[in-house]
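Each structure below appears as C-alpha cells.
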Structure P
Amino acid sequence: MPQSDQDVSKDRYTVIPRTAIFLRRGESYLLLKGAPTKRLWANKYNGLGGHVERGEDVLSSAKRELLEETGLAADLWLCGMLMVDAGKIGIALYIFSGECDGEPKPSVEGQAEWIPYEKIRELPVVEDFPVLLTKIHSMKRGNAPFSARSFYDEGGKLVVEFGDIL
C-alpha cells in the first residue's frame, strides 16, 4: 500500500518501534544497569533492548540488541506489546522473554547482571519496569501475549493499563 493510502493524521501517533527483552534463568532475570554516561536511565536497571532499525522485524531486532548488549543469544518469544504515549509520538514496545544460561559481557549501554526476582524491588529501576516484570514473571512460553498502554495521568503519575487479547 503506498504511503498516500496510509491515512496519516494529526490525531494518530507516529510510532517508534522498540524491543525489550527479559531473559530468565531459574528465578533470576538478566537486567541491564545503564551506564553512568547514558542520556536516559543512567545507573537504573531495565530489561535489555532498543530501537528497531529500518529493514528489521521486531524479533530480529530483539536478537540483535541482546547480542550487542550482552554477547548472548537466546530463543525468544513475544510475551507482550506496550503502546507508550509519549505525546505526539508513540513508542510501540515489543516485549520478549526467553531463557539463557550464559554470562553477559559488558557493553557501552551498561553492565547486564543476573538478579534474583525477589531482590529486584530493592534496585533503582526504570519507572514502568516493576509493573511489566510482574506481568512477565507470571507468564509461561505459549501464553498469549499481553497488550497494554502506558501514559501519565493529570497528576503526573505513570499508569499502565493491560488490555485483553482475543
Structure Q
Amino acid sequence: MPLIDIGRWAVAIALSGVLAWAAISDIRRRKIPNWTVLAVLGLFPPWALCSEGPWAIWALAAGLIALVASFILYATGVVGAGDSKLFAGVALFAGMGHLIQLAVITALAGGVIAAISLAARPNRAMVMLTMRGKGDFGPGIPYGVAIAIGAAVVVWSVVLKLPLPEQFWS
C-alpha cells in the first residue's frame, strides 16, 4: 500500500474518532467542544499532504464557503455555534468536489434524526404543530451527529475510493 494511502487511512481513522467524540458530546450536552473543532483543523494539513495538485486551495475555498453559509445559519438561530464551526472544519476534507455531497448527506441525516426525535416524543410534536413552531421546546436536535455522519460518509468514500452518487445532487 502506498504511503499516501496509509496517510489517508490514518487521518480518516483519527478524524472518525474526533467526530464520534463531538457527536457524543452533542448528544449528551448539546455542545461541541472547541478542542474537537481544533482537532479537525489540525488533521487537515496531513490530509492535504496526501492529496495531489492544487486540491488544498480548493479545499480552503470549500471551508470558507461552508463557514459563511453555516455562520448565516447560526446567526438566524438554525444551528449552534459548535455546529457551524464543525461543519466548516469538515468541509475542508470534502473540498469543492464533495461539498454539495457533504451538505446533502448532512441535511438528510439531520432530517432522519429530527424525525426520530419527533416520533420518540409525539406529544412534543403535537405541541410544536399546534403552536406552529413558536415556543420553547427544550434542547433541539443534536446536529453535530448529522455533521459527523455526513463527514464520515464523504471522507471514507474518498479513502475507500467509493463513488458518491452524483445523480442525486446534480
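Could you figure out which one of P, Q the value 20.2 for mean count of other Cβ atoms within 10 Å over residues 63-70 was computed from? Present the calculation step by step, with values, prior to reporting the outcome.
On the way: P: 20.2; Q: 17.5.
Source structure for this number: P.
Could you figure out which one of P, Q the value 1.00 for FRET efficiency 1/(1 + (r/R0)^6) of positions 79 and 103 (r between Cβ atoms, R0 = 25 Å, to 0.05) was computed from?
Numbers: P: 0.60; Q: 1.00.
Structure Q accounts for this read-out.
On volume of the Cα convex hull per residue in Å³, which of the structures labelled P, Q is highest? Walk me through the numbers on the way to the answer.
Numbers: P: 146; Q: 123.
Biggest value here belongs to P.
Given a value of -26500 for helix-only ellipticity at 222 nm (-39500 (n - 2.57) for each DSSP H run of 4 or more, over all residues; to 500), calculated from one of P, Q, which structure does it belong to?
Details: P: -4000; Q: -26500.
Source structure: Q.
Which one of P, Q has distance in nm of label points 7 Å out along Cα→Cβ at positions 15 and 95, as calculated from the coordinates, equal to 1.1? It would help to have the intermediate numbers written out before the result.
Details: P: 1.6; Q: 1.1.
Attributed to the structure labelled Q.
Coordinate-derived values only; no laboratory data. Computed from a predicted structure; not experimentally measured. Cβ atoms are built from the backbone, for glycine too; each structure is taken alone.
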